[in-house]
Structure 1
């Protein structure tokens, strides 16, 4: 059984199926495309020169600390 989900529109019945039947779960194609686009944006930001909070900088009190490009994958 394969369950195709649309983020933000998952029903109680779908949650129940996931819990009780453990189906293979995938995102709908539109959502997959959006995730891939967001991943490209994050990848570009991680390799760029501009500081982007939480992508190539620390978090909270460490936001002013720049993470070297070769270590940004560890942060993500």
Structure 2
């Protein structure tokens, strides 16, 4: 299920973001993206009530993060 951009709390599709922290345990592959920059590609429902932010990186790796794990970049 894809959500409209207005559902998020400040990020927009196409916006550049940096992974600033990881809230939960993640795979080793995902952990390598801590501190890296990517682009918001969509939003998704997670755990029934939260909103996840799907981020695509330069190498085409895509995964989702909670919004508080990301920081907007210029």
Structure 3
């Protein structure tokens, strides 16, 4: 068996503007609003990478809003 992955078996990790992760087949065009994160491999490898790096599931906008609210509370605003 070849060690070279076929395009049908090759996936990449993608991330959107809200810092949400997913995986996408490399043979397909990445959807608008998403970009390659850098990891390419088997579906299982990519899913393992997502599980390792995506530890905070909150969207970026929620994290920023919560940080702003905490900052406002700290300053008494």
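All of the numbers you see were taken from the coordinates with simple rules; none came from a lab. Treat the numbers as computed from the prediction; the structure is a model and nothing was measured. Cβ atoms are built from the backbone, for glycine too; each structure is taken alone.
For distance in nm of label points 7 Å out along Cα→Cβ at positions 21 and 45, the calculated result is 3.7, so let me know which of 1, 2, 3 that is.
Working: 1: 3.7; 2: 2.8; 3: 1.5.
Answer by label: 1.
Quick one: relative contact order in percent (Cα under 8 Å, 6 or more apart) came out at 35 when computed from one of 1, 2, 3, so which one is it? Write down the numbers at each step before the final one.
Values: 1: 21; 2: 35; 3: 30.
Computed on structure 2.
Figure out for me which of the structures 1, 2, 3 the number -11000 belongs to, where helix-only ellipticity at 222 nm (-39500 (n - 2.57) for each DSSP H run of 4 or more, over all residues; to 500) was derived from the coordinates. Label of the originating structure: 3.
Given a value of 36, 13, 6 for semi-axes √(5λ) of the Cα gyration tensor in Å, calculated from one of 1, 2, 3, which structure does it belong to? It would help to have the intermediate numbers written out before the result.
On the way: 1: 35, 14, 10; 2: 18, 14, 11; 3: 36, 13, 6.
Of the options listed, only 3 reproduces it.
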